[in-house]
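Participant: Heads up, there are several structures right after this.
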Structure P
Amino acid sequence: MNIIILGAGQVGSALAQFLAKENNNITIVDTDNERLQKLQDHIDVRTVKGHAAYPSVLEEAGAEDADMLLAVTPSDEVNLLACQIAKILFKVPDKIARIRRSEYITHPELFDPDFSTDAMAINTVISPELLVMRYIEQLIRYPGALQVLDFADGKLRLVALKVRTDGPMIGQSIRDITAKLSQNQEIRIVAIYRNNKAIAPDGDTTFIDGDEVFFLAQTDAIISIMRKLNRLDAPYKKIFIAGGGNIGVRLAKALENDFQIKILEHNLSRCRSIAEELSHSIVLHGDTMDRDLLIEENIDEIDLFIGVTNHDEANILSSMFAKQLGARKVMTLVNNNDYVNLIQDDKIDIAISADQITISSLLARVRQGNTAVVHTLRRGAAEAIEVIAHGSENTSQIIGRKIEAIEWPEATIVGALVRENGDLLMAHHDSIIEAGDHIVLFVSDREQVLAVERLIAPKKAR
């Protein structure tokens with residue numbers, strides 16, 4: 001596939017690295033020559049220096065032959081205009097734009113971020129702020145989870161949790177744990193990370209302190225399962241949001257009817273507009289890194305502190321202050337992936353990568369075809385994906401066969417099957433894949449994703 005990426009920032013660069021490894025021809029456009037040179041030094045991509053919305057620049061980038069255009073520059077207006085020009089002048093068939101400002105995406109007559117649209121000449125809109133807000137909201141509603149990811153239109157979820165010395169999983173095998181669950185609490189443990197390395201789970205695998213465990217289960221059973229697996233953390237009641245930008249305000253709106261919310265913003269006029277927008281939240285004016293202010297606001301009584309300003313350093317430091325001053329748990333939004341590995345320890349409970357969340361959403365749309373959902377995990381080293389079994393027993397390598405009889409690529413675990421009628425089945429060795437099944441897989445080595453896609457794809461008719 002010929003793909004043009006507009007913008008060589010964090011998201012654009014990461015996308016280029018992902019997609020270049022998947023047999024795509026990538027051209028990336030940016031005004032910063034240094035960024036482009038750095039990309040060319042590390043991956044096999046073509047680069048074009050120039051303004052992303054200029055027709056001459058799009059022409060130089062090969063828009064006439066492009067299958068897809070991904071507009072992920074920092075400017076919503078540039079992204080919108082580039083997609084319009086790509087449609088009118090170059091007839092690019094598939095155009096995806098990252099749009100940040102709520103002023104655009106809250107108007108359904110322009111486009112709805114959850115649905116494809118021909119309005120504004122964009123096939124798909126990605127809103128990073130909305131994606132991040134929903135991601136954080138899931139974590140809040142499942143206290144104790146490290147990640148909560150949706151599959152099968154939200155009917156099935158992948159949950160990550162950490163084994164604790166005082167929890168019921170310690171010293172138990174997978175077989176022991178699953179035997180304690182009731183019939184309507186069936187789970188499939190698809191991955192265990194021990195000392196940051198993936199180990200292949202089987203019935204005899206015994207959990208030890210610090211293991212990071214990923215399991216699939218039906219959504220309506222997850223809370224009761226977590227209670228049995230890991231002594232579910234006490235629900236959050238008091239939540240402190242540091243940062244009154246799009247993410248912070250959207251999060252406060254989504255939570256304020258169920259939780260006691262305080263939101264802190266440094267810009268006074270912004271505070272006034274936030275106060276008018278929110279109904280039940282307390283809006284505070286001040287610096288997120290002001291220790292005295294945090295103490296004055298009784299941070300030691302807060303169940304959850306969330307740093308979501310536009311500055312990584314402010315998020316990290318304010319979260320560390322909050323933890324040090326007695327907040328029960330802290331979450332921190334980080335845009336620079338280099339920071340994520342450094343901070344997620346006893347000082348920061350959960351580090352959230354906005355770029356990885358955005359990239360996951362984009363990858364599902366870029367791959368199309370047999371791929372319905374993509375979630376990148378472990379800072380991009382692994383993926384959880386939902387793929388569709390297209391074809392028939394005559395054209396497919398997997399349809400009509402038992403899971404154990406299929407030669408799955410290395411590092412691939414089959415988690416669950418979702419039938420066309422909506423039935424959810426946890427995958428077992430003798431489960432038979434049917435045409436139209438949505439298959440949820442965990443791939444601990446993302447280098448194997450291409451091999452998975454080849455296996456799933458039906459043979460082309462001759």
Structure Q
Amino acid sequence: MINSRIYEKRRAAVARALKAAGGGIALLPTAPEVARNRDSDFPYRHDSYFYYLTGFSEPGAWLTIEASGKSTLFCRPKDLEREIWDGIRLGPKAAPTALGVNQAFSVEAIDKTMPQLLENQRAVWFPFATHKGLETQVDGWLNQVRAKVRQGAECPGSQHDLCKVLDELRLVKDKHEIDILRRAGQISAGAHVRAMQTSAAMLRSGFKGGPREYHLEAELLHEFRRHGSEFPAYTSIVAAGANACVLHYRAGDAELKPGELCLIDAGCELGGYASDITRTFPANGKFTPAQRRLYDIVLAAQYAAIAATKTGKRFTDPHDAATRVLIEGMLETGLLPKAKHGKVDDVLASGAYRQFYMHRTSHWMGMDVHDCGDYTEPKGKATRQTDALGQEVLRKPSRILQPGMVLTIEPGLYVRPAKGVPKEFWNIGIRIEDDALVTANGCELLTRGVPVDANEIEALMRG
């Protein structure tokens with residue numbers, strides 16, 4: 001059953017934002033159903049913005065919110081014949097009570113009713129560039145309003161991106177969201193534990209043909225679903241050996257071999273909220289000396305980033321802290337020879353570290369695994385800076401972290417065969433990732449239910 005008060009509170013926040021901006025009406029569709037192939041659709045997943053404001057997961061729905069606070073839902077009408085095939089529909093008659101909206105209509109009446117809602121509004125707000133054809137649809141409704149100007153109707157005088165409002169609201173999570181994110185993290189952590197243990201057990205047993213990446217992916221999916229997760233939050237990465245050096249590798253049929261590492265980046269979605277965990281472990285449960293050396297560097301980098309994740313710090317601070325530790329490790333191991341590259345600050349200035357660490361340490365987390373929200377201060381003053389390509393750009397200061405924000409912390413090292421790179425490290429890819437909730441006193445790691453220390457990983461895989 002939907003707790004309508006949660007969503008009523010969020011819709012009220014949108015209404016206040018519209019009122020503060022001079023008034024108007026916001027409109028928002030949910031995601032469409034998408035055909036997979038003939039007579040078969042992909043599993044349906046709602047639009048995150050729409051779900052954030054309604055808790056309603058049926059396709060074909062629309063929501064409007066007026067600056068006055070009035071909300072209107074359009075949804076599929078009751079249809080006994082279609083419900084036999086596709087499932088029970090809520091229907092517009094039951095929607096106000098179930099969802100807490102002021103009124104509801106059949107979506108079949110939207111082309112007649114929406115222009116009436118838009119009439120005499122000062123502005124219209126809708127999400128830009130998120131739904132194909134939405135701008136055209138809105139223009140069609142506005143044209144119907146313009147056609148009544150001689151009869152005294154007024155058409156909205158401006159159009160605004162609703163994402164700007166919703167992104168700010170979604171960036172700081174409420175208790176309801178945090179509870180779900182915490183549970184999603186627990187489920188995903190259990191799935192990683194299961195995958196680690198399965199890898200070691202299959203190699204110990206001499207599994208015919210050897211364990212494959214898809215075997216571990218199956219264990220992840222089983223554990224997700226067993227605990228009530230609706231979907232994986234994203235396509236799971238299960239990368240054996242050298243495949244771990246491919247950042248967006250998908251689980252394939254590569255064999256997991258003793259003496260090689262396996263990198264798993266996987267998380268479940270629960271109640272519309274994502275989790276995101278990466279662990280790297282020896283396929284047979286025992287790190288080699290070279291693997292352990294690099295692993296401990298990445299883990300130290302993650303601890304440095306965690307220490308920098310707290311209220312008042314900036315979003316870039318964890319990345320900067322992790323990068324310095326990784327560079328120190330690159331210099332100490334000879335991945336970057338000191339005689340050629342100098343000290344840590346020299347490597348930062350040259351960007352030579354990007355050969356082995358080429359992504360950011362964090363991204364926002366929430367309803368989407370790469371969640372919405374500005375990474376810079378909305379009201380910060382832009383200054384001229386030099387980007388990674390040496391070009392001057394105007395940029396605002398990095399976002400200041402606040403309690404309730406959730407971000408990933410995921411440093412890594414990826415060593416491909418190359419001239420001058422010690423061969424003992426070739427084809428080793430390591431990433432360690434957890435989801436962090438910013439608190440008043442630091443951060444809470446939501447995904448530490450799976451071991452991260454190398455000794456603890458080895459102990460788990462022996463068990």
Structure R
Amino acid sequence: MGVILPVIMCGGSGTRMWPLSRESLPKQFLPLLEERSTFQSTLAMLARPDTFADPLVISNRDYRFLVAEQMAGVGVTGQIVLEPMRRDSGPAVAVAAELAFRMAPDTIVAMLAADHNVQDRDGYVALCKQAAAAAREGYIVTLGVTPDHAATGYGYIRPGGKVTDTPGVRKLEAFAEKPDAETASAYIAAGYLWNSGNFFFRADVMRAEIEAFEPEIARAARDAVEGAARDLDFLVLEADAFARAPKKSIDYAVMERTTRAAVIPADIGWSDVGSWSAVRALSSPDASGNVVHGEGFVLDGANVYLRSEGGLAAVVGVSDVVVVNTGDAVLVVAASQADKVKDLVERLKADGRREALEHRRVYRPWGSYQSIDAGPRHQVKRITVKPGASLSLQKHHHRAEHWIVVRGTAEVVRDDETRLVHENESIYLPIGCVHRLANPGKIDLDLIEVQTGSYLGEDDIVRLEDIYNRT
């Protein structure tokens with residue numbers, strides 16, 4: 001009996017967790033509940049070679065280095081597949097089925113999300129084995145979570161009778177959309193389960209079902225895999241082919257139409273961590289029900305979730321609220337209205353607000369940079385370069401730069417010279433000079449960069465050489 005191939009979908013933008021989660025660094029990469037991100041926790045949970053093969057991660061070009069870095073951070077290796085654009089879960093599952101089919105037609109695939117949390121991890125692994133056993137018999141199996149309250153933020157599943165000798169596996173009778181509170185209570189009374197979005201299937205079975213119900217998606221996935229190319233350590237799907245795939249979830253594309261759908265009830269402390277209210281529910285409160293992360297203080301308040309990463313934040317005489325401070329943005333929302341944060345982000349995007357998409361700290365494959373101050377003709381940044389990493393060989397048409405090293409040692413190429421710049425030393429880079437910054441040391445390199453000039457945008461970077469294949 002072979003091991004399960006876990007396929008982790010890792011391309012979501014996580015707008016409901018703004019302002020901590022933004023498109024440049026979405027929630028699956030953030031330490032929301034513990035020191036590791038939910039993506040890393042999922043990877044660690046699956047690091048059981050007797051049960052799971054090395055994972056296949058489906059993401060996009062923007063997150064490729066974050067994915068690779070976080071995998072390395074928990075010592076996990078696997079294949080990273082990059083979608084050229086977002087096409088919902090249907091095409092992602094089709095690509096996973098196609099890749100797995102090419103490994104072996106009877107490969108058992110587990111489609112999992114990178115941003116979910118499971119408290120009973122051993123129980124989850126045991127359920128994966130049950131689901132895999134049913135999948136080997138030709139069923140497409142999902143885990144239906146046993147509800148502990150009348151949630152309105154989840155879809156529901158109506159289970160039916162037993163369909164196989166594998167314990168706990170039942171026929172999946174119907175899917176139900178996210179309900180209102182009254183309907184959710186009725187669903188629970190009728191024995192409905194939450195739709196976890198986890199799916200287990202044999203590669204040849206899912207491939208055939210997609211071909212039958214969504215031939216356009218099947219064709220696009222097949223051609224995108226056939227034309228895929230290697231870029232460093234990543235497999236990049238062929239863009240024109242993948243773009244032909246209709247945007248459709250796997251629920252609509254297959255699960256609501258197939259006769260092979262089955263469900264296993266799961267009582268494992270599962271959450272999709274889909275809102276700040278969900279994060280609060282998964283945290284450990286004090287005697288007043290308050291949860292405080294970072295520099296925060298609550299006085300005469302109850303059931304407050306306060307997270308501050310940008311200086312002291314205080315809440316006085318207010319209850320049942322969520323307050324999140326990231327330094328460049330502050331969110332205050334009634335806990336009962338936390339699902340509306342997604343709508344807020346859409347408004348911010350429509351108004352052209354940078355804060356809707358980007359953090360002050362921007363992550364790059366070599367490290368990160370953070371804007372400290374900016375004016376009409378100047379900008380000040382703090383730059384961190386990881387040990388052994390280097391930026392591209394580049395030049396600027398409109399700005400000069402002055403670098404001051406505050407920690408570590410910088411190796412600087414400036415036109416025809418290469419020199420080491422140590423702590424408390426600086427170097428000037430005039431407009432138009434060809435330069436590169438590298439960290440030859442064993443600790444992080446931190447420096448302050450002062451930019452001056454008529455235009456300071458990131459698109460005034462002319463890359464001449466780049467080990468990360470960026471344009």
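Participant: P(r) over Cα pairs in 20 Å bins from 0, in percent was computed and gave 22, 48, 26, 4, 0; which structure, P, Q, R, did it come from?
Facilitator: Q
Participant: Also, I was wondering about something else. Out of P, Q, R, which has the highest value for mean count of other Cβ atoms within 10 Å over residues 67-74?
Facilitator: Once mean count of other Cβ atoms within 10 Å over residues 67-74 is tallied for P, Q, R, the winner is P.
Participant: As an exercise: helix-only ellipticity at 222 nm (-39500 (n - 2.57) for each DSSP H run of 4 or more, over all residues; to 500), calculated from one structure in P, Q, R, equals -9000. Which structure is it?
Facilitator: This figure was derived from P.
Laboratory data are not the source of any read-out in this text; all were calculated from the coordinates shown. Everything numeric here is computed off the predicted structure, so don't read it as measured data. Cβ atoms are built from the backbone, for glycine too; each structure is taken alone.
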